[in-house]
1. Work out distance in nm of label points 7 Å out along Cα→Cβ at positions 117 and 317 for each of structures 1, 2, then name the structure with the largest result.
2. For Rg and Dmax of the Cα atoms in Å, the calculated result is 28.6, 98, so let me know which of 1, 2 that is.
3. Please state which of the structures 1, 2 yields -27000 when helix-only ellipticity at 222 nm (-39500 (n - 2.57) for each DSSP H run of 4 or more, over all residues; to 500) is computed from it.
4. When FRET efficiency 1/(1 + (r/R0)^6) of positions 53 and 165 (r between Cβ atoms, R0 = 30 Å, to 0.05) is calculated, the result is 0.00; to which of the structures 1, 2 does this value belong?
5. Name the one structure among 1, 2 that relative contact order in percent (Cα under 8 Å, 6 or more apart) of 12 was derived from.
Structure 1
Amino acid sequence: MTGREVPDEYLEGYAQILAEACVTGRRLTRDELESLRTRGERAAEAGLGLRALVRRHLSVTRESWPTLSVTETDRVLAVVEQAIDAFAEGHERAQRLAVRQEEGVRREFIDDLLYGRSDLGRLAERAERFGLLLSRAHAVAVAQGSKPVEDMHPATRQVESAVISRFGERRILLTTKDGRLVCIAPGEQDEVLAFFAKQAHAATDGGQVAIGRPHPGAGGVVHSYEEALNALDLADRLHIEEPVLRAADLLVYPVLTRDRQAMADLVRNTLGPLQSARGGARPLVDTLTAYFDSGCVAAEAARRLSLSVRAFTYRLERIHKLTGANPADSVHRYTLQTAVIGARLLGWPDNDV
């Protein structure tokens, strides 16, 4: 926008204020300054850019210069500086207010979207304003680092810049929620979420990222978001250290814990006898965990626990004797492994089940 396109109403009285102040050498009065601030606010609300407005003020100053009755340029420039500063202050004040209002609207929408608290029809209408078409399936990725992040955090800005530079808008929504980075993308655009995961992992200094499955509609966003959060929770409880988790790969765990009482019974009945061992059940549960995590290769499991193969084999024999289940037997192995997974999910033996 050029200076000529700025309406005269936003410079009303400026030339007169300039002339009077230069004649007397006084500073602008409080009322004059507030009037300039008010006009600056109105100009911002009208969508006029600050550069064009400043240019127009300088143009009026140049046009008025020959009519001013003083020869001291310092006095003229001091008045111009004071006037433009007040005008710019009002303009910036209006801009900050608009940004805060927009941020408030955006945050309210994100809360409603991720928690499913609003009327779905109304939510779909609001979503279009932020680039989402909720008639399509969407998937949600959530990144969690060692420290919480917010919208203006450097990590958030870094990831957002990288994703937008790579994919443009593409109906992607990047935000933060409860100290985590969140990316919502159309379900068929898995490459967007994979790229987000890579960038978020790096920006959060090795944080973990979980990707929910695509689901249709506004409720689908909530479902995918909850899947991603549950995947992060599972990773924490099971000590899964993979940088990127996919809810689709972890579906067995919700199935195992759907009947919590049945799982607790399995843990108590299968692993309960280990509590009678010297040192308690924990070392032997860790032994089974390492054994199953290493593909039932005793040498690798022993290395992970910093044990000799002989010491590790002795522990397996001790487990067999106490529980009656042989970890090397394919039938017993499944029962033991399921019980160990249940123990990790339920926090046993540190917590009673």
Structure 2
Amino acid sequence: MSSAQYARIKLGNQDKISFLSNLGTLLAAGIPLLDAVGSLLEDSKGGQKKVMETLRADLMQGKRIYASLSRFPRAFDKITVNLIRAAEEAGTLEVTLKDLRDHLQQEIEFNDKVRFALLYPLIILFVFIGVMLMMLVLVVPKLTTVFYQLGVTLPLSTRILIFASDLLIKKTFYVIGVGGALAFISYFIYSHKKSFVLNILFSLPLISQLVRQIDLARLSRSLYLLLSSGLPITVALELSAQVVMREQTAKMINRSREMVLSGKKLSEGFRTSKKSLPTIMTRLIEAGEKSGSLDKSFQEISNFLSYQVANSLKTITVLVEPVMLVGIGLAVGTMMMAIIGPIYGLVGQVKFR
């Protein structure tokens, strides 16, 4: 396969966990590496099979595991590749594979918490949009016919509702076309101005604090994993800068790395970003530097920040749900008034007659 073909291969999280776990288990049982890869190849399929075939072929040629896995940048990130490289040099491959598996599982669980916390408001929003569309397509046209036949005077809100209904029914392809064009433009802007769009999104109230905590939690987990595997602090910082979302956090990491390269402590570099880092994080880093257990300090920081993220997600959910419900209630109420208002007017006309 060409380099471009290797680069297109992607593994799902469960496939990566399976690969790391099974390979680590076989190696821990004393099975030679090439035989272990051959055993995994027998049960693999899809993208995982291509990875295993390439890995086996490379091993037979005398190449190392990290060199083979680095061919698949979409399947194995630089952190994974560098950790495996360090483990091969230190002779602790099976231990590192287990650590990588645990790290990936924690990352999946962490992301799932974030995803599920945001899922409920989205479900409410989509249900509301579905109900609105159903009303505009099925209910409003029937009432419109009745109103026009009886010559009912319609208020502005009802006329707007009828206009929206007619637009959806009679100009469906135009609506779809405009919607598709807006979606394409949005995607184009996001693709070419991703940093700009994300900076705006990450600066929104509530979201900015949450994203900062998520970034620091990911940073701490990555640094713990990298440092505990024996990688130098400068390499660990360089790799960890790639796992964060905020540009400000990445700049803070790179700035701290430069300070470490100049002979200063990591805590001194982080201390220059007091607004971005909680005080407890800096204190724990200082303690880790003094005791020579910086990796353990980052493990404690990771646990603390993960707890903070969970609390922030609960807070956001508690705040967003009632706001959304009130907004949806107002929108539904306005629609119902636009429908019921002319009906009451019609009843009044009948009584008057």
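FYI, it's all coordinate maths here, none of it is from the lab. Fair warning: this is a prediction, and the values are worked out from it, not measured in the lab. Cβ atoms are built from the backbone, for glycine too; each structure is taken alone.
1. Structure 1 comes out on top.
2. Structure of origin is 2.
3. 2
4. 2
5. Checking each candidate, the match is 1.
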